[in-house]
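Enquirer: Multiple structures are listed underneath, in structure tokens.
Every number in this text was worked out from the coordinates using simple rules, so none of it is lab data. In this text the structure is predicted, and so the values were computed from the model without any measurement. Cβ atoms are built from the backbone, for glycine too; each structure is taken alone.
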Structure I
């Protein structure tokens, strides 16, 4: 506590006046006249001891009254960053950071956090003096909106124009970057941050980088009361065909303070409701839900999980675009036509009319070029030597999300080149002169082939006579193992593509897999898994670039992008990398890409997890990240102007001391009046006498 008029404190000597008067009265003799003992009896309701206590209380109240009165005129204030007497004259640099990320759209007391912050900023402008230089920033997109001497009209107009967004930001990195760019010589430097502080600052960043000579005001926005959030939506069906159930799992959390009852959670496919569940949520609890529905028949399904309206609208809906397989273009490579007879027969049996599966067979002892531009799946069955160009083509194919099914037959001389692609290299060929290795499916197999239509699968697993011994990686999924734990079929993720690797050829000299009832169903499933290209339709975070892979035939087409709000943009392909790079994904929703006026693909943007509203960090913990206690925590409210002024210049306490003076005066009056009434009764009762 400090005093704006400290010279008045010399008047505190007046506190001794009641004591001096009391001491003088002690030395003065008082003559009390009474005629009989009745006067003494009149004091039976108030003892001498009580009278002395009252006298001391009256003395203390008079001293307190004088003490508080002197402090009142000394203008006491709680200490702020800037003394009030020098606020107008002090040259200052004020940097204001306005967080306009997605979470600032949360409704608090009927108004969004962003709108409340903008109003508070405008109302507090008049608190700054003419010697103030002003910088105003928004976080999304990162931009300096104003700089220079304070201009109330211009700053008000610019502040009102700050838009709400669906974007994510790192408020602490942005503040650090903004302050490092400010070149200032003013003695007073202040940074005011309007944010809901969804993320914690990194201790190292703030302790080392945040400027010690800056003063920080952290303006919090209050806690959300009513909000259900969709945390994620995940497809549980890796294969999506027009005749197969699609399974979607979603997790929903109650971030608010209110219990939620009779809440409908709905699933839509192409604007048709295909699933609904009604449930309830306690505060700060989450639940998982599994929806199952058949596709609508379109090649691309626009799926939506929908929640009822609440205080934050941006997390009440999550979109996932699901590509449905209608056809698969397959290229089969081998060094000999005889090696693929049984494999080709099985592929033809899967789709006899070639309405679903298109197979291009290429028999070459040396693969100089692959030409996989239109292929969805590449099958290699004991292929010949791959040239350097072929290996690069295969790498590009995998990067674009292509699928590979590889049947190993002891390929030599290319171990290093294949290993660079992530394809297992053969160590040696293991062959039994008599007998065979048994095979068995793993738990991962049943997760992947859970709807495989095979009776007594254990009797339909192959017997292996010869296989390639290979090295596995920690992230490999072993689907079928030999009885000594060597892999027969494994799955490996390569770039954006998928590899299914058999360590044995489809050849009766190697195994009897082609004679088993599980062969065609498993091969069919692998084609579907490999041919599902979800890279172009995978969701991205808001403001994250999206890459759409194209084959060379589509590069010369006319490309258009329709954004969630309905606007249309023209796209220019990258002819060298063969694809479309979409930079502007600032809207939340579904983007649709058209090729020559026909739907090509679509993808959704998702709300970043950091923007899902949560309760702000605890005040004391957040302030501990700032150097030398140079930060104050302020709550945004209708009286924010006064709150900020008190934090900046200190809170005036004269009203508090005036209240103390009034209470002391009232107490002294009541106690003094009580003593007078007793004396009055004694004086009146004495002359009249009493009767028994």
Structure II
């Protein structure tokens, strides 16, 4: 019997070995979470992962490392961390993460006692929380779900070691093999313990979900300022864009923007997700001029943005929810006129309302969610007063437009006389000198000219010639990307006297049929033109790139929408569910859930009240007419149920052991054995503190209890008599 009992539990050495394995798995999970941070070096993560895997596979080699290494490792880590903090101040979060990485390796590879194992669990939790707070990734949910049962298992093993007295042996890994330990763990596995652990895990997840729904919403970046790390914007979505910057983004197929739309029919035309306009041009580069930047207005801690749009008409308050991925741009994609932009939490914003540009104060590293109410698709943006006056005074101008002052930068041409003559020559083929051509007609003619002469390609030609690269492409090129088409249009329009600027953002998108939302990828980055239309006193959107629809800018057509389906669409739908239910969970959602719970509670109260009323009427009927057939049948059923319940309780010691089988084919612990186990613990404890006279009686009672607990199935009557005698001896009854 003793041999069987010994084989049913892991020894202290086996528990130590299991603890080492669990610690290594936790460390690997932490390194996986850190891989999502941009400032974490990929090379350092690779060699750190290699060291952790090596420590798991070859624990004996780690145990043989000289202790002097771990003695000096601590001061060296502190010195290196201090130097790292000083060199990177004030941006110390990357240094802090690197310090945690070094400590994680130190704790993972050195021999650990209970205290060090608890430190390892805390370090792993820190890595997961920091990564989840900064990336807001769907993987964080998976990682925290994996971490929780692992950490619970580690704490359970630590409690066993602490209860039995932790034993550290120099020969802990002597003759150790994982293929020997793993079958041993499976052999002693008790599924009742795993069932209890599963219930604890479900309880913890339930409580966490309730707390998540009840907690007030707050901005973690504002609450913990050092978590607010500024990301790096794409080169094509910044204030300064050179040729091919936008086209380079098109080589990336990752998702840049997800949009929850009211319906697919709400996307009435090909969407242009406008982010920024650039007015100043010089030698192949478009930028937002310093004078235009001075029009920038900054607001701190705002919850919504109202538009600067004199032509906006109030629409139905439909909401479009945008999820902009991190590291794209500080400027928000806004596809048209709107009633209001709403943020989940208060944000610091930077705006150029007259230019229709709205953004944040910095590039977000993680996904950013916002809502647009009353979105209205348009191909025109109302012009500001100073932009209108620029058009009205263009014929009276005696000097060249100032290349540094907005809005005169919209007419400035920083090219030499030869290049200007070429631009004038191209325009001469589009309209006559005496012709009073309007912006719409000119745009249609110029778009037709560019599409007929040049082909679209990400490998342009004739841009490396001397002089201005855009003029060189217009003169000698045959293929070009969207920036060249837009830049060529802007230069020719300005030479013709039309104020023009380049707009950048995204064009088009696809439809995810699984969760019904719009997906915009980085490869759909695009550049187009906005030309001033004097008739409407507004900026007209023109897309001269081939394949962008009609050459007539007045025709707003809806292109073909690609429908995403299959495995990749299903995987991406999980991310939008994460964004909807977790990232974008705000006070309005809390209120909705509270109202739903209240409604369910009211319905339950009504159902229970109706059932109680029905029961009351039934009892009243029995009392009023006790000898009716229905009353007699009800009394008979109640009597039978009561008798059955009494029998089950009276003979529980005989019934339950035969009804409940264990997972390995033997009988589970019966109520008698369970009571004997509880009393046995108390008798042993009382015996240690008792006098010699009482010790004799307690020894006899202990022997009888051990017979009930570990012996053959006893007679229920004799067993109850023994248990009753033990309870009287201990002085309590339960």
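Enquirer: Among the shown structures I, II, from which was the value 8.1 of distance in nm of label points 7 Å out along Cα→Cβ at positions 20 and 388 calculated?
Expert: Label of the source structure: II.
Enquirer: Next up: The value 6, 23, 24, 18, 15, 9, 3, 1, 0, 0 for P(r) over Cα pairs in 10 Å bins from 0, in percent, for residues 60-283 alone was derived from one model only; which of I, II is it?
Expert: Of the structures listed, the value fits I.
Enquirer: Now for a different question. With relative contact order in percent (Cα under 8 Å, 6 or more apart) coming out at 16, pick the structure among I, II it was computed from.
Expert: The structure behind it is I.
Enquirer: Still on this structure, I have one more. Here mean count of other Cβ atoms within 10 Å over residues 92-99 was calculated and came to 17.6; which of the structures I, II was it taken from?
Expert: Only one of I, II returns 17.6 for mean count of other Cβ atoms within 10 Å over residues 92-99, namely II.
Enquirer: Consider the structures I, II: one of them gives -17000 for helix-only ellipticity at 222 nm (-39500 (n - 2.57) for each DSSP H run of 4 or more, over all residues; to 500) as calculated from the coordinates. Say which.
Expert: Derived from the structure labelled II.
Enquirer: With Cα extents along the principal axes in Å coming out at 144, 68, 48, pick the structure among I, II it was computed from.
Expert: Value 144, 68, 48 for Cα extents along the principal axes in Å corresponds to I out of I, II.
Enquirer: Starting from the value 19.5: which structure in I, II was mean count of other Cβ atoms within 10 Å over residues 444-451 calculated from?
Expert: For mean count of other Cβ atoms within 10 Å over residues 444-451, the value 19.5 is produced by structure II.
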